[in-house]
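J.: Down below are the structures I want you to see.
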Structure P
């Protein structure tokens, strides 16, 4: 473990010309990197929630509740300890034209390696830029697992303060801590949701238009396909579970676009949703409903078409469906995000689809029932402009051949 010295002195931030350095690193305050907003003192509504500070875009963000422009405090948990050296406050797209002075201004950043309640030390202070993005460098890396951001003022608006995005960069400073399981019931803004987790596979149901879901998790970040109204409404979502297992932060997508946030707290009493889990029947039922299904539990290394061992649970479920429905013919489709050229992405998606087909054939499925197809980046289920969207777009789908 790399030992970072936690500064005991206030570090006064200055503008840092670190744009290139930050761009080359990964923002640990993205949802797909496992960041969770544990609390916020106020927010305007779900559209302008603190969770929007971690959605990877400055086009949506946080706004304070009316007449509570400051101070406002946010507690954010990182997936693992970080040697923090760059912090970013982004006021781009704040509504300065219609609400002059609404951008966040003075702030303090506190860091803790102890807990979300204790051990915080002031490590950074300064002024965010009005209507713009601004990076701040720390004089030396600071070890942090939890961040406390305090917005102390805005640029003059009397009633509201806005902040559109937060970013943080640095080197990992410790192992990924143990994570509580997702298994259980959560009370969310889309009613009660029940999750069942077996290994990396996740399935669930929720009391909103007969909602069901299926996907995968690395233990903290969950990606899944959701279906409502008997499969007539289908989309994707990404959610993050806090380390104590009690809080979910998430975003949901439909027709390739971000639609909103999805969040909730673990139920500690005996409440359960009325819905029924589908279990291993998920893939078969999804194919019956709409003729296709997203298989988020199939994993590849970056720029690789070699199946990772943790894919076998989902592959086994696909195998069981094909063994049971012996007349079923399917096409396996590979999909990528847009981070490379069209030609490269098309070939990579073809190789990944073929890897799945080859696995199924090696496990006894007649090759005449299987077809591999690469779609590259041409059919996104989410916005490629954000890390969350790109993660959801990197997927394998299976469709029935008529």
Structure Q
């Protein structure tokens, strides 16, 4: 995912376009040909190098790590047996009433994956000896997936006594502060459905992904002639993959039909892969020649990186009023190899300007994920965090570069 000499061959090709034939890489005092375009682009001596900036629009997608974990089902849990007794049955605690049909699962926010818009900003300098130095910043905007479950089932499938209008998740070890409204159903004793997650009214879930990359690259010439150029790539890099799963549960009082912040439970699971290291690779530029509408070039690059992955793993239960919470926090350190490749088609419509389109793919081979993100044990939060998750980011890009 490296930006080229102002994306590969910009300065060299433009120098060749505006010099006499056979003057590729030629020194000397070569002036600009007429007519001179009244823009502050390029210089009268492009072979001596200079600064450049580039802006690209990205349209990428990335790996979705979630499995299909069941979070909540349809029905209610009679925890003290009073609901069963009110229905004429035995007063046996722990009976479940309802279809127990899955109502909310992580599979509902696991895709299919979407393409995310983003951008790449580049600034750099071409030195006289052919070495180029540039800094790149890639930012992808949030990819957000949502799902929810409410009280009403389609086609009247609400069950006897409307039990399937309620949602239940089997969270345990919760303190009294998470009891929820005392009366959430019309039958049984107050507290028969103890806990915000038993006989809840509405549940919703969200999954968000982000990606950032910052790198410094040096291009070192390896081979060059009038139409071809090979070079090495080397420099430090930072990659950041950030994901958050969030689950929100709302319990209503059956007598008032209302809820408040102390009757809303929020669960979140955040995995932050921050990777630090160096990248190294090779690139090739092929100048296709000049045409009446400008010059054209094709470029390819392949790179590998060895990164230290500093992984922050955070899981948390809390009430919406933030009066009480339970949290799991851990930081892991793992090695993370990475590889990427790209191909681009560049067009030089005028002196000092380059436009290009391309395709980019990169893979990280030892990241950490939480495929089953929910831990139902409030007292000892321990959702599984899995190493060796392979993540692939790929997509298309298009942009423009200015050479000064």
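J.: Figure out for me which of the structures P, Q the number 4.9 belongs to, where distance in nm of label points 7 Å out along Cα→Cβ at positions 205 and 285 was derived from the coordinates.
T.: Q
J.: Can you tell which of P, Q yields 3.4 when distance in nm of label points 7 Å out along Cα→Cβ at positions 365 and 381 is derived from it?
T.: Working: P: 1.7; Q: 3.4.
Label of the source structure: Q.
J.: Can you spot which of P, Q the value 0.95 was calculated from, given it is FRET efficiency 1/(1 + (r/R0)^6) of positions 133 and 149 (r between Cβ atoms, R0 = 25 Å, to 0.05)?
T.: Matching structure: P.
J.: Continuing with this model, one more query. Could you figure out which one of P, Q the value 2.4 for distance in nm of label points 7 Å out along Cα→Cβ at positions 117 and 373 was computed from? Could you put the intermediate results ahead of the total?
T.: Numbers: P: 5.5; Q: 2.4.
Corresponding structure: Q.
J.: Further, regarding this structure: Figure out for me which of the structures P, Q the number 4.7 belongs to, where distance in nm of label points 7 Å out along Cα→Cβ at positions 101 and 197 was derived from the coordinates.
T.: Label of the originating structure: P.
J.: Continuing with this model, one more query. If distance in nm of label points 7 Å out along Cα→Cβ at positions 277 and 389 is computed to be 3.4, which of P, Q is the source? Mind dumping the intermediate values first?
T.: Values: P: 3.4; Q: 1.7.
Of the structures listed, the value fits P.
J.: Right, another one. If mean count of other Cβ atoms within 10 Å over residues 173-180 is calculated from each of P, Q, which structure is the one that comes out at 16.5? If you can, show how the numbers build up before the last one.
T.: Numbers: P: 13.6; Q: 16.5.
Going label by label, the one that fits is Q.
J.: A value of -1000 was computed for helix-only ellipticity at 222 nm (-39500 (n - 2.57) for each DSSP H run of 4 or more, over all residues; to 500); which of P, Q is the source structure?
T.: Working: P: -4000; Q: -1000.
That value comes from structure Q.
Read the figures in this text as sums done on the coordinates, not as results from a lab. The structure presented is a predicted model; accordingly, all values stated were derived computationally and were not measured. Cβ atoms are built from the backbone, for glycine too; each structure is taken alone.
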